[in-house]
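Take a look at these structures.
Just so you know, all these numbers are worked out from the coordinates, no wet-lab data involved. What you see is a predicted model, and the numbers here were worked out from it, not measured in a lab. Cβ atoms are built from the backbone, for glycine too; each structure is taken alone.
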Structure I
């Protein structure tokens, strides 16, 4: 199963340059890297990245992340994937731009 992380341009560049990241400031503060499922990603973008352009959507294989990936109750009682270690470039299956069109992020077709 693929899970998704949305990065701002500087966060994505840092992960690519350093090979791993603790995530965005909210991830560091919470002590884990926040991910979303395909069904949750658009709501995550709207809630936490409203109006933000220049984003990158990164897909990772949940099973390959092992026991350090926990499914925990979050928004609206739904289970969200949380990674309790640094995210690594080796975790990335693919990345795509997440363009903003008429105020709505346009997700790639391979998520459907």
Structure II
């Protein structure tokens, strides 16, 4: 399908960079898979789970190289969400950019939405 996105808080991003891989955020660990968003769902994800948070990073990954570990599953509102049943690896990250909070609104990098 193309690019998928992961939102990380600063400590999660730092851990991924230093360790080279991660089991994800606390919710990912509890659920047993890493939650990703598509371009169509990432803004809703940020509004729902990261409202008002500063220091966020948005990561982009290509879905195809993740192979069978990535499954698109029906979730919130019947939309398909990519779920990674395996570690998030720094080597799979195409790019990572800050997701700044400006006057209460997160500003996405050009081309994401």
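See the values below:
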| quantity | calculated |
| --- | --- |
| Structure with the greatest value (metric distance in nm of label points 7 Å out along Cα→Cβ at positions 54 and 94, set I, II) | II |
| Computed 1.9 for distance in nm of label points 7 Å out along Cα→Cβ at positions 38 and 62 - originating structure among I, II | II |
| Highest-scoring label, criterion being distance in nm of label points 7 Å out along Cα→Cβ at positions 22 and 102, among I, II | I |
| Given 1.2 for distance in nm of label points 7 Å out along Cα→Cβ at positions 30 and 70, calculated: source structure among I, II | I |
